[in-house]
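Next up, some structures in structure tokens.
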Structure I
Amino acid sequence: MIESVEQKTAYSATGRRKTAVARVQLVPGEGKRIVNGRELKDYFPRPVLHRVLEEPFETSGEARFDMIASVRGGGLTGQAGAIRLGVARALLRYDEALRKPLRASGLLTRDPREKERKKYGLAGARRRYQFSKR
């Protein structure tokens, strides 16, 4: 699998979401999707995550690339979001003219939301312990 990446022109980029980091490579091909050495449907069991990953390809109309992604950290939703951003950035490296449609769909903006830390004296980040009068 990796041998074919080195023979053809590959467009690579990094995407992040929550605590997940994805390194994505796009190789001209027939549209295979590999995540951490497994098929897309094996790695992401939920169909909604498949739609999240296909969004940059549908928006740009460039579905003929094989996607090879290596993703670490976070949960499945965060990983799918990280791969989506990585794919959008890699498509930009392929063709800068795709910036306008990708930007209009919001695919080039990194989602800055992170988990807020727990504060001392509280049950969570903002949740307080139940008030007891006696």
Structure II
Amino acid sequence: MSETPPPIGSVGWFDLTVPDAVAVRDFYGAVTGWTWTGLDMGGYEDFCMNQPGDGTTVAGICHARGGNASLPAQWLLYIIVADLDASLERCRALGGEVLLGPKSMGPGKRYAVIRDPVGAASALFESR
């Protein structure tokens, strides 16, 4: 994701968390033309997947380790919100569930993974 977050309510990016991120990284590289850059996770690497041509990061492929160990193996979209805490409160009040977080992604950046009332997972992302 770029340093300037997309507008509130838009989709910021997608992550895929799987047991073998290297194999899936190579699969999507071959199928889509994405290139990759490694992201040090302290003992292993996850991957930023970059579109051909301009190299813009469009997705992440992550190992199901550490804080990601409990995430389902599916593409997870990150929705930009203005106030993560308020959004999580509304999620719970409307029958949703917070599966992970909130967690920090660096200075002024936080996210949480939620499940909506029908069982679909997504992530909410706040950048201040």
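In this comparison of I, II, the computed figure 72, 32, 24 for Cα extents along the principal axes in Å is attributed to I.
Looking across I, II, the calculation of relative contact order in percent (Cα under 8 Å, 6 or more apart) that yields 30 traces back to I. To test your reading of the models, identify which of I, II gives 0.9 for distance in nm of label points 7 Å out along Cα→Cβ at positions 26 and 90 when calculated. Checking each candidate, the match is I.
Taking distance in nm of label points 7 Å out along Cα→Cβ at positions 58 and 98 as the measure, the highest value among I, II is held by II.
If Cα extents along the principal axes in Å, for residues 10-65 alone is computed to be 30, 27, 16, which of I, II is the source? Answer by label: II.
Looking at structures I, II, which one was distance in nm of label points 7 Å out along Cα→Cβ at positions 50 and 106 calculated from, given that it came out as 1.4? Only one of I, II returns 1.4 for distance in nm of label points 7 Å out along Cα→Cβ at positions 50 and 106, namely II. Given a computed value of -10500 for helix-only ellipticity at 222 nm (-39500 (n - 2.57) for each DSSP H run of 4 or more, over all residues; to 500), which structure among I, II does it belong to? Label of the originating structure: I.
Just so you know, all these numbers are worked out from the coordinates, no wet-lab data involved. Not measured: the values here are computed from a predicted model. Cβ atoms are built from the backbone, for glycine too; each structure is taken alone.
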